[in-house]
Structure P
Amino acid sequence: MNTGDLYMVSKDNLDFLNKDLFFKLFNNMSDLVYLTSVEEDGQFSYVLANEPAKNFSGLTSDCYGKPIKEVLQPEVYTVIEDKYLQVLATKKPVKYEDKIVLSTPMNHSKNHVVYWESTVTPVVNQEGQCTHLLAVVRDVTERKKYEQQLKHLAHHDNLTGLPNRTYFFIRLKEEMELSKQTQTTLAVFYLDVDHFKKINDSMGHDMGDKLLKEFSRRVKACIRDEDMLARLGGDEFVILLSGLSEENVTQIAKRIIASSSNEWKINETKIKITTSIGIAFYSHLSQDEKTLLQHADHALYKAKENGRSNYQIYKS
């Protein structure tokens, strides 16, 4: 006998699979399995579901035979109905991933957002009619959350939670392209904490970290929700502002400088802090994102030369 024959399944070698063994296998599967009947009126109704599937969807024995749109939450049915109709029309399996935002969490989870991946397979009779649909579903909510956490960590600063250098350049490139297409203004702020190294060296890194977190909070409070504040590293921060006049941009710069100049108290210690800001406007010409940031950086150095605690606008 060829060893490959041991893995072949046919009617002839399924005599050992009695009903009790079948249901043990069926209910011990980690995947969710639903067998749905296709009714003459085009409705779908459940005829079989394993224990994980019932727990996931909150199904009970009273649900069998009823149209599934009556026993599932509307948010769930809206997602799966389209896929079921697609399988019914093509008589071909459909594999998909999706997510739903639930008004109330399902029995299986406290999550309002549920991600799953599913394969829906048609069951066709000898006349070529699709009589049933077999759906095998896997809850991938935790995996998706982990992937989102990894993505967040890759694009955000560990200390402040702000977007990091990588994410900033992604957004800067996008905003520059949008600014070019819409002919709207785009400004970049390059700012830091004046004399931060002296503070960090004299008071310790823990105090320096707390200062940077408070600094980012104060700056964030001075800009709009749609503006992007990012930390490049150390005490260097950048801001993206779009659609504002030069007057509005300078008002924001003044607000940040004033907020930074207010009294600081870190670990019951009063500290005097100021900030300097360099501003560059995107000119819609052949300027790339690195050049635009360099212009803002040059303006920052100009602000330092002018005594700090002020802003300067880059002039070519």
Structure Q
Amino acid sequence: MPNYFVINNPTAGNGVHSNIVTNIKSTLNIVAWHDTNYAGHAIYLAKKLAKTIDDPKAVVLVIGGDGTLNDVLNGLLQFKRDAKLPIAYIPTGSGNDFARGVNLGTAEQASNHLKNVTHSQMLTIGKIDGDAPHRTTKYFINSIGIGFDAAVVAQTNQTTLKHRLNKLGLGSLSYLLSVLNVFFKQHDFQMTMMNGEDYIQIPHAFLVTLTNQAYFGGGIAILPGADVHQNELDMVVAEKMSFIQFLLMFAALKKDGGHLQFKSVHKIPLARGAKIHVRDIQPGQIDGEELGNGTFSFNIDYQTYPFWL
């Protein structure tokens, strides 16, 4: 039986999963429990665990949303270890895209499943290094986006509607309601990249998303068929289009991934070391958390990490 070191975000999903948390405390072998108290606290806690844990049976259990999971992953990777600490996960956020991508189900289903897990599995995570928009090295589990999807994240996070919908268990709906509002505000921009030996220029990009799994934005299937078990990353770029075209594309996206057949939508397999440039001021997001506004110039890589799922 693993020894669990818990990092819990008690405010994830507006705290509607308190019963799940209570059940976890009574059924799993918990060695240490840490609640996050402020933005970025999970990074600090994870880095401290990576530095101090000397237990071959240790598993870091994350309870929260995609943002909390991203913080823990980045915190753990800030300290070099011979053996990486496996990450277990129970989704209690509003979007929960990672849980969808790996078929974890609801928080209750993930909690029940966790009791039967006996070993870790290696999943692909992405890495960016450079200006995004500030100088940084970051890892992601779902996606990093520039432009439209990042503007939707910012709009969703800034509205009180998200908190009200979370209480009703409809947190992902807040992303959808932000989509129409953001469409009319978001402008196109030029994106250039070196992808292996290929130079790619898209002068009227509207959405630029790097992803290693199917979902983003609270359940939108940006890349159906993507699999975190495969050691690869892809980019989806959508060019600016009319509102009618956008509605048709969005309907296809929500239905069956038919949006990839639109001429204004491009799927680009990413080579290791690919470099992205966006010189216009644009918003950015990573795993559903805001990166801020600015210009972007970063390298892309990917690797594997052990997840206890």
Structure R
Amino acid sequence: MQLSKMALGMGLALGVAFTATAAPQVLKIGYATAPDSHYGVGSKVFCDEVEKNTQNRFKCQHFPNSALGGEREQIEAIQLGTQDLVNTSTGPVGNFVPEVKIVDIPFLFRDYDHARKVMDGPIGQDILTKFPSKGIIALAWTENGFRHMTNSKRDIVTPADTKGLKMRTMENKVHMDGYRTFGILPTPMAFPELFGALQQGTVDGQENPIPVILSAKFAQVQKHLSLTGHVYSPALLLLSPKVWNKLSDADKKVFTDAAKKASVAQRAKVNEDEDKGIAQLEKDGMKVIRKVDGDAFRAALKPAFPGYAKEFGEANIQRIVDVK
């Protein structure tokens, strides 16, 4: 009798010990670029905050450089619950949540201040509420940056200079419709395939923000960079409902607060790359055209606008333009 009491006491003690040191839940987080990129910086801040504020009950395993597939595949994995988190550009997101597509209209945003105010304000926050019905939890807007054109053929100053260039684009109809008005031949392609396609000449060029051009080392395969700033590319930190639905209310707050801090850090890295990265790309051998004819690009885009107005509503587009 005494022995079994002792065994029971030991078992209880061990049980308490096991509970106290329960293994953390490991969250798989993926993104398209390198660990030291803006996506890597934002993802690390998010994970560090979650780990710290859940007392190590959650930890992250990072999968940078498209290790889990292209962004579209990773978003599908979030829906299926086979991946926990993705820090993704909005490029493919409109295929899942159509309301997101409005922010992809070329020349919609004046500058970073305008874009960030829209994302953080009622318009951007309302879009985030559209995700759960599509089997995705949108924790926060992060950032990719203003997109610029690179190519291996020639300087781009006006839309006429883009005529006939095979330009890799994201799988995004809003972008492609706009780029066709410039004279570009849009060639949709998943990001992991892009470096090889540029190297082999399958496509002449691509368009991405400075942080991506830097981290992907496109200077090795592209000669010309034009600072067109033709599209603002926000990004999103997306979570699988499979994880979200099991969180306590307190943990949900930890995750959303961590996502906000990740957004601040990711935007700061975008700012830093914009400030220092262009000089670095020149050092790496790229010819940079700083002054492009923005008015000519905007004028060239006009044929696409009736389609945008029909799809998104002219008043909705104007609401974004009017944010000060």
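Read-outs throughout are calculated quantities, based only on the coordinates presented, and are distinct from any laboratory measurement. Predicted, not measured: the structure shown is a model, and the values here were computed from it.
Things worth noting here:
- Test item: relative contact order in percent (Cα under 8 Å, 6 or more apart) calculated as 12, pick one of P, Q, R: P
- With Rg/Rh (Cα atoms, Kirkwood Rh), for residues 80-151 alone computed over the structures P, Q, R, the top value is the one for P, the highest of the group.
- Ranking P, Q, R by Kirkwood radius over Cα pairs in Å, for residues 64-207 alone, the structure that comes out highest: P
- Given 93, 44, 30 for Cα extents along the principal axes in Å, calculated: source structure among P, Q, R: R
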